[in-house]
1. Which one of 1, 2 has distance in nm of label points 7 Å out along Cα→Cβ at positions 87 and 135, as calculated from the coordinates, equal to 1.1?
2. Out of 1, 2, which structure matches -13500 when helix-only ellipticity at 222 nm (-39500 (n - 2.57) for each DSSP H run of 4 or more, over all residues; to 500) is calculated?
3. For which of the structures 1, 2 does the calculation of relative contact order in percent (Cα under 8 Å, 6 or more apart) return 24?
Structure 1
């Protein structure tokens, strides 16, 4: 079972006010922390929605500025074209990255309840999502989850979605206090 890892990083970061992926956490860009958490779980890693030095990347598909679904669609199509069975996704702004299941029960997609971008998606969904995005303008991740039949799973991990510089600073301070 070949797994592609995909960091969803094409957002505009309007709440953050600057490039969220490049924001420093413990002296390293946030996207690098996410990449470290994914690398040990996948056979190859890509970034969706933007270029990042030292990593392979793809444009959101079918169009830019489609939010997370454009990145997921790009990852699924890339996986389909390159012989992968599943895509493991993570947003560029949520840490730490959990360990996600290797095998999908009954072939359905799974995502971590409350953190929709942490998911494992079968490549068989590639044409379904691509058609969904090309034929209407509903970019809701929740709507896609319902349409795809993805199942929510729970995780004991505590995640931090870093949408503002203050949230990043608070998380960094928390990490420093734990050392």
Structure 2
């Protein structure tokens, strides 16, 4: 498979219906709460993005549609954490980022549909800046503390950045 073109749309930034359309969906049964209904109906959803081989699942809801919505959100988060798209050095922040970042402050709830796309953009920029969060923040027109706060909304993102920074003898963010 060839590398994506620089500044390609990150899969976590795709609209949920577009991402779902490109995924393989498996419906299955899972054990747990929900009584007899849960054991008779395939309400659990497993989504696999074939382009990245990244997957996510949801089974805690009684409704297949509810589980599908949760699985898509989880897939978008997993894509944000595990998949990088290349950035040009002079690439400006995305329109979504610009709409959510005012005066250096990022306004987003971690359960909002836009959160995975913003997290992916921040991580792509951090990687492009060789794990220098301050440089990434400057390029994203945000403060370092706001980028760190965004990362902390998803503990796996904080762990990823800290692990990579430690390998480069850079300080961790608590």
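Readers should treat all values here as calculations from the given coordinates under stated rules, not as data from a laboratory. Just so you know, these numbers come straight off a predicted model, no measurement behind them. Cβ atoms are built from the backbone, for glycine too; each structure is taken alone.
1. It must be structure 2, since only it matches.
2. 2
3. 1
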